[in-house]
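Colleague: Multiple structures are listed underneath, in C-alpha cells.
Readers should treat all values here as calculations from the given coordinates under stated rules, not as data from a laboratory. Nothing here was measured: the structure is a model prediction, and the numbers come from that model. Cβ atoms are built from the backbone, for glycine too; each structure is taken alone.
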Structure 1
Amino acid sequence: HLRRCSSSPAPGLIILDEPGAGLDEQRRRWLPDAIKNLDVVEQVIVVTHMEELRGATDHVITLTPQGKGRQPIVEME
C-alpha cells in the first residue's frame, strides 16, 4: 500500500506511465491489486498497454492510432 506520511498531505493525482515495464511475471500479476489499493490518492491515471490493468480501473480510455498525421480514435468505457 501507498501510505501517507503524517507530515505530508496525500497527493491528489498520480500518473503511472507503463507501470508494468521491467516487472517480472509475479509482480505484473500483483500490479492490478496494487493500483486498486491506491486509496490515499484522489485520482490515478495509468498509461499502459497491459490489458490486465483494465479491471483495476473505474474508467478506460483507449486510443487507437490511425497512421501518421491522423488523429487516433478515442473510445471511452
Structure 2
Amino acid sequence: MSGAYPQSLYEIRMEGWKALTERLGPAGAMRFMMQYDPGHGDYSKERHEIFAGVTIEELLEFIGPGEPEPPEADRR
C-alpha cells in the first residue's frame, strides 16, 4: 500500500482496483465490481409504500416454499 499520507478518493480507487486485479484477475475483479450498484431513490420509503397493508403471512404465501439453498461450496 502507498505511504501514510492521506490518499485522494482516486488514489484509493486505484489501489483497490490494483488489489482486486492482483487477487482475482481482471475478469474476476470486474465481476466483483458489477455486484455493486448504488441504485437510486429511497428504498426505505418505497418499500413502505409497496408493502403497505401486506401481512407477513401474505408475503410468505406469495413467496411459497422455494428451493433449498445449495451448500456453500456449490454456490459458484
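Colleague: From which structure (1, 2) was mean projected area of the Cα convex hull in nm² calculated, if the value obtained is 9.3? All intermediate terms of the calculation are to be shown ahead of the outcome.
Modeller: Values: 1: 6.6; 2: 9.3.
It must be structure 2, since only it matches.
Colleague: Comparing structures 1, 2 by distance in nm of label points 7 Å out along Cα→Cβ at positions 11 and 35, which one has the largest value? Provide the component values of the computation, followed by the final result.
Modeller: Working: 1: 1.5; 2: 2.8.
Going through 1, 2 one by one, distance in nm of label points 7 Å out along Cα→Cβ at positions 11 and 35 peaks for structure 2.
Colleague: Also, quick follow-up: Out of 1, 2, which structure matches 0.95 when FRET efficiency 1/(1 + (r/R0)^6) of positions 27 and 51 (r between Cβ atoms, R0 = 30 Å, to 0.05) is calculated?
Modeller: Details: 1: 0.95; 2: 0.20.
Structure 1 accounts for this read-out.
Colleague: Of structures 1, 2, which gives -17500 when helix-only ellipticity at 222 nm (-39500 (n - 2.57) for each DSSP H run of 4 or more, over all residues; to 500) is computed from the coordinates? Walk me through the numbers before you get to the answer.
Modeller: Values: 1: -5000; 2: -17500.
Source structure: 2.
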